[in-house]
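> Below you'll find a set of structures to go through.
Taken together, the values in this text are just the output of simple stated rules run on the coordinates, not laboratory data. For clarity, every value in this text was computed on a predicted model and none was experimentally measured.
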Structure P
Amino acid sequence: MKKILKAKLPELWQRISADFDLFLPIEKNKILNFSLWKEEEKVNLDRVRTNASPKHLVFPQTETYLKFKNENENKKLSLKAVKAKGEEYVLFGVRPCDVESFKLLDNIFLRDPVDTYYKEHRDRGTVISLACSNPEDTCFCNSFGIDATSAPLGADIATWDIGDSFLWKAQSEKGQKLMENTKEFFIDIQEKDTQNLEQEKDDIQENLKDLPFNNIDLSKIKGTQQEIFDREEIWNEFSERCLACGTCSYLCPTCHCYDLRDYKGSNHNHGEKFRCWDSCMSSDFTLMAHGNPRTSQMQRLRQRFMHKLVYYPKNHEGVYSCVGCGRCVEKCPVHIDIIKIIKKLGGENNEL
């Protein structure tokens, strides 16, 4: 483990950006998102949660994978595969919940048959995590077994804020290589730094205990898959106020549904096939030639939460498709979120 003084961070970022695309939590108009770093950008490492997760770096919102063109008057169609675009990148400041979300996406895209586009984006990245010094009131990652103080598996380098410095710990070959190539910025830690780290972890754990959603208990959700599916009184109660805006899906770090579409050029002799994010909250989600299997908002809302709380864990050894980041709690315009769903399914009479 090494440490770097906070005053040295801009120099480190400059050094990293010479070899990689560097993505950091950048604040613009008070909105924080992972964006490409430039010297004039305002980096904010104090706020815990970015507006959207960094999943767009491994799973772009839109991505072309095939181009087609009519070569001549006989309309012979030529096809050209499009490779995944992008440079090698470093992603710094990823909170443990978002690191965990990459692993959940891996379960989908890296199983057979492997999604080669996702794999290329994933392989090109070096992920640097940052422990959560000041968890927000809407955070509930600990309900899903995620330790906000930890060096999460899946991060190439783990970091902690200990005041005037950051502690860095390499956890993979990628991480070791990056730290070796930038070793001039790091210094050895002292016993006091280790003590400060342990104190920082204790403080974070105390802060987590005081959060409003610290007592979320998923074990209270009882019943078979069919029994939970059939609890229409709950699904109706929430769906009646749902706007189907898709905000929850697009901001969620673990949502991974996409649509395949064709685009034709203005003269109709060329075009491309691309994929783009989709949401199970949309009325045309899974729309097929024979129709749509989910014709009501109740059915679509039920699909979203059944997938996160029932279907995904059933297929992935009990792991839920949620990391407790709290984005849906904060951003839903009509205050529907997975916390309220969990409580209702667990028998609590919480108000909407």
Structure Q
Amino acid sequence: MARGIEDVAREAGVSTATVSRALRGMPNVTEATRVRVEEAARRLGYRPSPSAAALATGRTRTIGLLTPWINRWYFSNVIEGAERRLRAAGYDALLYSFAVSAHGRTSQVDPEVLRRRVDGILVVGLPLDPAEVQALEALEVPIVFVGTGRGDHPVVGIDDVGLARAATEYLMGLGHRRIGHITGTPDDLRSWTPPEDRRQGWARVLRDGGIDAEDSWAEFGFFDIEGGTVSTHRLLDRHPELTALFVASDEMAMGAMLAARERGLRVPEDLSIVGVDGHDIAELVGLTTMAQPVVQQGSAAAGIMLGLIGAEPAGPAPDAGAVMFPTTLVVRTTTAAPPV
């Protein structure tokens, strides 16, 4: 038979209110009483109801994670880092994902599915329009962005313009002048998203080098291997003269490598390729990449959230609302000087 809070109170010789406070770690309970209550609950096999605790405290001990995908390497690793940090603090994660296709996102953020279900929201790599941000703000819980976001909420990420410049400058230093680009999805073309920042960084380096990069030198790859393969074929069908590609994710870059092989092109002798991320198997396939600490970004975002809701001591306030992680150029075998 299931035991209730009244049974624990009788076993420990205290009131039900004291049992509730002791098991929730609330103040005004002596350590001896807390231990006695916990031992009584353990003997009786009592487990507090999460829903009852939420009603009593106004806290759900759950953080919502909004993301466009959970099966892409970057997104799954950010989620893993965040979930580990939340779990260590006794919090759960509620995943809310969105389907993205060639026609863009298929649904808008509906804040009502999160109302009274979460204590805060982590937005992982999901571009939101101003109306969607305002709708989330109406929930009156903290919001932290990972990878993409506006400066009026904490943002954890990397210098996407800087990494794009570094990758493109590296290719130009090898002698490449015709450098194409594979980016994410049409939804990403906003002024504060990583794919758009990476596109801007790529274009600026070419422009600074006296090269007017055409819009047709870029293609959407949808952040997966298949998309990278298809987009590379499209790009090289239009511009077979391209000798290098800066690709906005390692998964798409691996797709570009497949497309090159299908076209009979040698990498790097005929086509150099640079990705972004530091994917687990990038070393196995010899991919040159701009590596970033992805799991750590998820953990840092969760840490900021826990500080905002008072579950952990708040750390120092992020400069300009952002916590920026470094990226590193890792040179492997997919890059070389252009063919003569």
Structure R
Amino acid sequence: MSKEPPKKPTIADVAALAGVSRAVASRALSSEPRPVAEEKRNRVIKAAQQLGFKPNLLARSLTKKSVNLVAIIVNHIHDLSDLDLFDLLLNEIQQIGKQVILLRVGSVERVEAFLRNGIAYHVDAALVFSDFADAATVRHMFDTDRVLMLNGRHDALSPAVLADEASGIREAVRDAAAKGVRSAALVTGRASSLVEAARIACYREEFERHGIALLRMAQGDYSYQSGHAAAAGLTGRDCPDAIFCTSDAMAMGILDVCRADFPAGRPTRFRLYGFDDVSLTEFDAYPISSIGFDKTRYVSEILRLLSTLEAFVPGTPPVQVPARFVPRLSA
């Protein structure tokens, strides 16, 4: 006769061993900050370890009508700026007791496929970085109003956080003009992005304001490889006084092609400006002047809105996080 499998310990068993009520035991083992006396919490944790008790997170989420999941919708994650931002963002979301699922929608067709095939996830909220999805589409995808827009495609019904990139662009172009720059090239990402279109328009306006002629434009995809490929067409004998890139990764690609023009990181033929202020620009290998915003503040605003989505008042304007120019040797 086969033996019955050992009975799994329950929260009631943990509470009995710790000498507390089931409610106190449940609060003590919760991943969310809930009031429990430290001495009781320690007793409960010790009892749970002794019994080998593991909370049933799915059952808990069903009783709370919450799954403790946050969807993050991206085009892709290969840019250096993505790595800096998402490492910080995922950590902060996990700190409030939630986990993340990443959905990669690298095209409008992928978004439409989600809708057409009825692919949806039960999540507590969706954070939208991909510029292929507007707010209404994402609300439809997840059948929820708990949507936070971070791509510029918000509407009156969804909260949004945006970097005020114009202030940083103004500072960077002003810096170039003060150093005698009279001609420039601009290496951009996808112009169909509303955020990128706003950047390009701002660069054009500032170049005109400071009498800087925009001689050439090259389209990349924010990656190192696209900057590397664009370098040959921009840095010939008649290269401009400065090259501005809308990502640091593209600027790094140009810098590596033109290392001879930057002895000890300093420019001899043209100045080089990046965008995003990624962590690698703080090292000697890539001393690229850049435009960036405080990512800690940006993530803090996201978490603040995420925790108060029910209180959002339709029509409230986006939260703006200011950008700034960070000068380094390349300019």
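> Work out which structure the value 19.1, 70 belongs to, where Rg and Dmax of the Cα atoms in Å, for residues 44-171 alone was derived from one of P, Q, R.
Traced to structure P.
> For structures P, Q, R, which has the highest computed value of mean projected area of the Cα convex hull in nm², for residues 124-267 alone?
Evaluating mean projected area of the Cα convex hull in nm², for residues 124-267 alone on every structure, the highest lands on P.
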